[in-house]
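Read through the structures below before going on.
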Structure P
């Protein structure tokens with residue numbers, strides 16, 4: 001997904017290489033959510049989804065990056081984030097999107113939970129080719 005980045009608002013790229021990067025990503029998403037005037041509830045949803053996806057990128061994808069910024073389309077404004085890794089990919093997307101299923105020691109709510117928290121969710125993956133997850137939350 002190529003996000004409809006807002007005019008004059010260049011997205012920023014944040015590395016996901018260590019656990020400390022997750023804090024910086026949450027802070028960046030919070031600032032963008034406030035700037036786009038998401039409600040407090042929607043800010044929390046976007047931050048939570050981004051945090052889960054950043055953690056997945058680090059743990060399951062071996063690290064990667066997130067590109068995040070303000071977006072606009074059809075008179076709406078919001079926040080988008082695109083998480084990318086070059087890890088092993090997801091062999092069974094349907095299984096991975098099932099609540100409660102986990103390939104590790106988590107609760108199994110990362111991907112499916114993130115999908116429920118945002119307005120737009122796209123997952124592109126293939127075994128051996130990495131994973132890209134794109135999310136957007138629109139201001140109401």
Structure Q
């Protein structure tokens with residue numbers, strides 16, 4: 001079994017980043033059109049777009065592969081996951097939205113993700129490791 005869940009892309013992250021880049025470009029246009037600034041903003045925009053579009057979580061056999069573009073890659077044994085909790089944690093993480101899940105694994109380790117299809121993602125993990133404890137807003141279940 002192999003299934004991939006894309007990261008949700010949250011407007012709460014995309015809009016402020018876009019506004020900052022647009023603001024810098026407007027200031028640059030008003031201040032003499034420095035082409036180096038245009039190039040830097042273009043490269044940064046392409047990089048962030050790549051991260052947003054290529055952040056995904058794949059379940060293959062007993063492992064969860066978490067990828068954010070070419071920058072971040074982590075593999076977890078699903079059997080090591082102890083808790084999944086809904087979160088709006090601002091930690092830097094492979095999550096393109098603030099609608100996040102904290103995945104607690106091993107002894108005190110934590111990673112934050114933001115799958116677009118949260119319920120299906122959680123159900124797939126629970127099918128492999130039914131001992132995962134869920135702390136969700138709607139209803140707390142174990």
Original post:
For distance in nm of label points 7 Å out along Cα→Cβ at positions 34 and 130, which of the structures P, Q scores highest?
Top reply: Q
Original post:
Quick one: distance in nm of label points 7 Å out along Cα→Cβ at positions 98 and 122 came out at 2.0 when computed from one of P, Q, so which one is it?
Top reply: Q
Subject >> Read-out Rg and Dmax of the Cα atoms in Å, computed value 14.1, 42, structure in P, Q >> reply: P
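Readers should treat all values here as calculations from the given coordinates under stated rules, not as data from a laboratory. Please read these numbers as outputs of a predicted model, since none were measured by experiment. Cβ atoms are built from the backbone, for glycine too; each structure is taken alone.
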